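Structures are listed in the sections that come next.
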Structure I
Amino acid sequence: MDGCIFCRIAAGQVPANIIYRDDEVIAVEDLNPQAPSHALVLPLAHHATIVALTRAKPTLAARLMTVASQLGAERGGERGFRLVVNTGEYGGQTVDHVHVHVLAGRRMSWPPG
């Protein structure tokens, strides 16, 4: 997807603070952190939503969550962490490339704010 910012990050066309990368998944620091530690984990291949990804590539969806969980455990330790996947307009998704937010470093409240 030419205009997708996450596809461009994955391709190395847009600079990002990469904290993890393998053949399928990349993790970067969020530019607008909502917690002391806020990373985004996304597949290198474009899939608009978690629903699209799980339908097309369920093993990649599992890989995405595995990497997100590992980063959460590293960053949140025993105190914990939060994984968030926003899906669609009503779900708060602002970039149409599936990604998992990994938030750690402070007690999370619900609703956020």
Structure II
Amino acid sequence: MTPGRFQVLEVDENKPIKKFVLENGLTFNKGRGFYEFTKTETIQGKKEIILMDRATGDLFEGESAREILGLPHGTTVRIKPNNLEKYVVFVQSTSVNRKLIGGTRFLYEVEDWSL
């Protein structure tokens, strides 16, 4: 993964993504936020997944992240967090209202990371 692509932010209390981003002095852009996966849910095949190695902090993205988790490419799947001992999983949110959970982390894509 490209170094510096994301800011890692600690979520102090439950609040909608857009409000959280703005309160942290960032410019909100839909689809740039990745919430920490904490409960069983269905993840759409079109959503990007980012993995953070719990031991090293290294980040993995795209199809390689899906492969590491054993998820089929481009397929909507239901997964549980209890089989994810080695990695913290972050899922792309395309919603402005998704509620972030206090005590979790949030990845936000830096505005000009690809330049």
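Summary of computed values
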{"item": "Entry that produces 28 once relative contact order in percent (Cα under 8 Å, 6 or more apart) is calculated, selected from I, II", "result": "I"}
{"item": "Structure with the greatest value (metric mean count of other Cβ atoms within 10 Å over residues 41-48, set I, II)", "result": "I"}
{"item": "Top of I, II by distance in nm of label points 7 Å out along Cα→Cβ at positions 89 and 105, largest first", "result": "I"}
{"item": "For volume of the Cα convex hull per residue in Å³, for residues 33-72 alone computed as 76, the structure of I, II it came from", "result": "I"}
{"item": "Which entry (I, II) yields the derived value -8500 for helix-only ellipticity at 222 nm (-39500 (n - 2.57) for each DSSP H run of 4 or more, over all residues; to 500)", "result": "I"}
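Values in this text are rule-based calculations from the coordinates and carry no lab data. Bear in mind that the values here come from a model prediction, so they are computed numbers and not experimental data. Cβ atoms are built from the backbone, for glycine too; each structure is taken alone.
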